[in-house]
Structure I
């Protein structure tokens, strides 16, 4: 039996990672300077660095100070520019990581500046295309005809160009060749992709000495391998442009206290997970980060869920970011164009429908949690709540003053037709359970909301449509939910029509307008959720996994958005002190950079699940907004 390489490289805690974004992809940078996750050119593309789900040999890019420690890291105010300060026995250095927002190419820029004394900067680049299923051929190229070299790595359709200081075999800084590293030879000056004279395995290692005032810049640029390498960006100009973009975008958000600061960062995460070209909003930047360390509840979240995106849009509209909301509406029109019977719950970033789920057996998994999955089988599920979520988001956009056109309102009428035709159909619920279909109360209430918004559009906005028909379906669903989805013995709504269990998604019923936050039936539901789903640390689980309804083995940690929903419920029903205490507790679950994953393990104090998670961040914004509103109304 050989040694397990993953055992020698324990997984980095998620709270040690920072997100970068160029609104096309989102790498994760560890506190100690290693880019352990990066997919090029899109969020849902195969990775070029996958150490997050395995070992450094699965791809990473580390820049660190030799014998140094990180004494500070932060985002430059109102940006996704990461600044990390290192201190060593001989000096200090600052590493600045960011992704410029270019029109055509994607770049990852890493700048190192020695701010005092002297430092040695250790560099370890391991390019592993396609989740480490394709090691590249690598060679030197002449970037400008004046002797400035770059390192070009190619595998199949993908290429990465590294520009910046490189190590030549004869240079004194160069370390001895490491395993998997071969001697490099100079390529021809022309730098044409066919002019290979030697190749290595896509790895560059070495130590670079810097003195006070010295700086070194590296730029890693993706391009299609059949094209000539693009001109690398100028790091100084790109930094200025990147800072200007983010500060301009975030300027309308006022920051008065720490909750405002976290609201700002959460809104920026929602923007950072939005693809600038297509308008698709991914649920998270990662795949297969486990909901239970060592378990198999590991899913690919790098796609656009209609529900998650719709809730994100409502949150952005609340803070007057209507441009992004309109961009998403246009994405939606393209993605669901055609027969409404073909509606899916999720799509690729550009609206792709085929998202086959596969297992990557060669990756050890985060915290040895396997299988590692790419693609998502849940794309083929029917979830009754989705149309309601979309209709609520589009209604919010309409109420914000964005006019409908014939195309967008026609889409909504088609969605309501789809909803009507599937009114008798069981589904798999908001949590994508893989057991038998059920009538989930949350899903039925969202169907009610879909028809309710259709009626509102006709009656309040003068749009055309069969409002009376929609109204009859709405009223039928309301009567049905109150009859079959409410347990009079316990005084609460239930998870499904077939059980008396409760589910945290029931906290969303008032958000639809189906019931008031302070209705006795809702308060009874909250009491049961507190009693049965809240743990000793005050955080909520989604539901009781031990019932077996989800068809999956094992358990999971508390879901952060569920606890944020509880904050919102508290604030809107007069329990302001409870809302304040719980939001303070949840604020402490964020990283030092203000990032949330999907879940939080209060025992170990660690984040779990995919990261950063749009659901959690939009939940925080809604919770903070509800609490601020309650404070103003007191």
Structure II
């Protein structure tokens, strides 16, 4: 029994590395819940591990303050239940945020202090294996293949589901392996080197500008640390650092996808506009924000004409794509201040550990991992958190700040003192185990629900509305707390409803009402419900709902298109044409308003106007 328990830290490390490559074949969104399940299992293994290092008291206090304020922000949000549950696709509600905190604490226990240095060989080997597997998948995707499936018109992200997440994981793997000193056996050294190269390759193949910048920082600093450890002269160190930077640049230039992405400004303008609009939202919610996961519903009210022209509303933003803005949106200024405080006390603990550490290899490891985490944080100025990247980084951060306990408590004699002390020490661990088991009771069914969700989406697209309904009902039974299960079902039925499927329209109304009740501020839920009303024959209800949605989000082209259809259904031809022309003016690149206008003019007998609108739509579609 004791031997099995002593292996649990290793199990924890292996599971954390395995979470990087975990994905769910056949699921609707295959890269979140399965990773959460694996990370929760890692937390359980770490929790049951023998006593090790722990977080400093100041770090614990700052973390507790952050957790408390996040809970307050959830309760003060417009939709507390949805904020607590989290929203699709990242589901960063109470469960996921608690997992981040738990991984931070477990990282301190498993990787922190003097005992943690003995486990870094296993960490290196585990990350090397995971990095090598990611590189193979990323290389195949870079060659135009889709070994994991997925749409051809979407940038792949290996087992992370997002290209920038893939790149950042590659950076973190490369940094963690570069920090590790020579291992005991030659084969371990070669595995680590292969994993290091694989991590670099994963980052480069992602084509993410943020990941490439982070990789450059990590590569240069790791090279400098390696050369200083070998007492190279300052001139040689400078030349070596330049060579490391040149090597990264050369690899990027040689990989077409990375080179093209680096030189492209495709998302830069949109990102600046996203930040500008996010600041408007934050200015109106400075105290408690809009709650975790509340951004996606609150943001449409702050869009403008420029957003409609350059970005559109096809893919609603669920994050400001910058961690300071994400914190401000989720919990207001107090949350940002508390997180900065947590970073400050954690950095102070790490500096203290660096000063107390006598071994040069240990100091080098801490310094390189610190720079890797800083590079990750810099990259997150243009990206968002997710279980795929943040879990591993939290694990490494816990390992850096974890410190050995003080003097052991004096041994008390007598049956009652010993028995009572053992019981008191067991209480926190038992409570932790119960919380982890509760988390598993939520995460496992949620992961299983991804399969019927995918089956439902496929059935709806194929015109099998009855089969889709059965699949979505099954998914909701597995995930009854998730408002987005209903939202995704309503959206799946809304598509065939617009093509004239009355059964699909009825189901869109059923699921749309459920989603709208849970998240009454959701433009996505409201739009799906309005489409259901419109194509099931309840045109007045659709018009009333679309009026309310347009009032809250006056720069959504989709809303004006659908309201134009509703206006025509009510016999208001002039109002219908006005709405559709306004939609076309908001987004001049969109062909949909012109196609609907062509149909309306044709029904009104305006042959010339119908032909002109149809030609305009064809020209836009051809572009």
Structure III
């Protein structure tokens, strides 16, 4: 049985990732890419769906674990009456195929170790042909996939059956035993053996060098750098795309059906991510993300999707894996994501805001990008009055979501600013009129006098945490009475100090808005947004309290999933969640007052001619 979501730590090689539990079991690994079928899927079932355990005999949780400094190298320690042992897990940044490396070291006394490897390709569905190539090497193959396990001296001779590979060995103080599991295409030869010592040194050097680039000296420094390392680990290095999470179908409510595949790149995360990276000093990663975004959305604006694959691929069909029981019996287990087919108006504002942020950072953009920007806004002008599925990708009826309209305003606002640089003077008047019309529309139909707040959708009494972004986006200044009223109204979404996305009031068994039954946890990114809004509206002490409350629910190695269950005291949703960690970093900068890079947007846009003052040359 899988552990709690917060029991898992992340290792990765910038092209894929694995999750390692406190019991020493690797329960999730997709190869060769983040969005490939899993070789280990015990996270969504049990050991029979694929895992690799390596721990002292007795299979108990570790005594302690930590990342080695500011790296993605994980040390897990077990202490017992007979001795102490450490298992170090890591994935070397890719030079050839993906590899999971595990190093067992005796620290004191003697510890009897046991391991079990069960490879199951195609998300735990396909049991491979498994055979021993020699006394230290085991190969698995099925269809297009193959793995090879290389065991170092001291590991004993693996016992290989059709179902699994097991090994048992003692380790004493000063002894070191290594294991390397690599994936490769079944039609190709396996890569050469790995020099584990050199691979570990190279991996530690890579992460330490990367972490040293951080430009932040404020409070919660360790939380900020761990979040940035996590964000880097969720970046697909060949293209620069950042996935939303490393996992699929971890539930937003235990036993519920809100189980989604997040191993893809969402456009709406782009502005937050770019701001996070630029503020922190990671310009190369920010530009790679911007370039991925531009390539993904190129073409007809009518074909813009909310999400894409790591290489920019468009077809991500959603399927149900009925052979997997789901995490703690949370079904259905989904792979792919049907939200790819939705109309989400807000993403146009996200794309234009990301381009705007890049320009403010001094990035030159070629004429094709300027043309794309103009085409996107023209499309927004034609469709902004239509209802959509919105930021939360509801599976109920389309509605006139307030956040979608605000983001349409953002699209017009950022296009106007960019027009000063691109020389699109002939379109300025039309875009000014569109921006003014959008602001008036939102303020008229999205505001509730009764609630003294902006609402979730036109004509509704519900509030939605996305309204907290209004001052940050520059739609209204932070001291506007409507902003202050909206921030006060968010108390209705609070659950033990954490914010839900929107009201949980349901119509019968199905939620009136999102079209799904069941509850969900508090959304961690929304709680960070609440801290931001409190700080911007002159309540910094309350903002810090909210921020620190979320820091307290990180797991023992500093990771956050998508949601938190305040009643059960456990994390929920896919793990680790990029948006949660991006929001943590951005809120830390907000609270610290650090402005090392231009903000994603100005609070008072009419008085901040940032683009005009920083005119980049066209590339």
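Here, each number is a calculation from the coordinates, and none is a lab measurement. Bear in mind the structure is a predicted one, so any value in this text is a computation, not a measurement. Cβ atoms are built from the backbone, for glycine too; each structure is taken alone.
Remarks
- Comparing mean count of other Cβ atoms within 10 Å over residues 277-284 across structures I, II, III, the highest figure comes from I.
- Value 58, 49, 31, calculated as Cα extents along the principal axes in Å, for residues 21-252 alone, assigned to which of I, II, III: II
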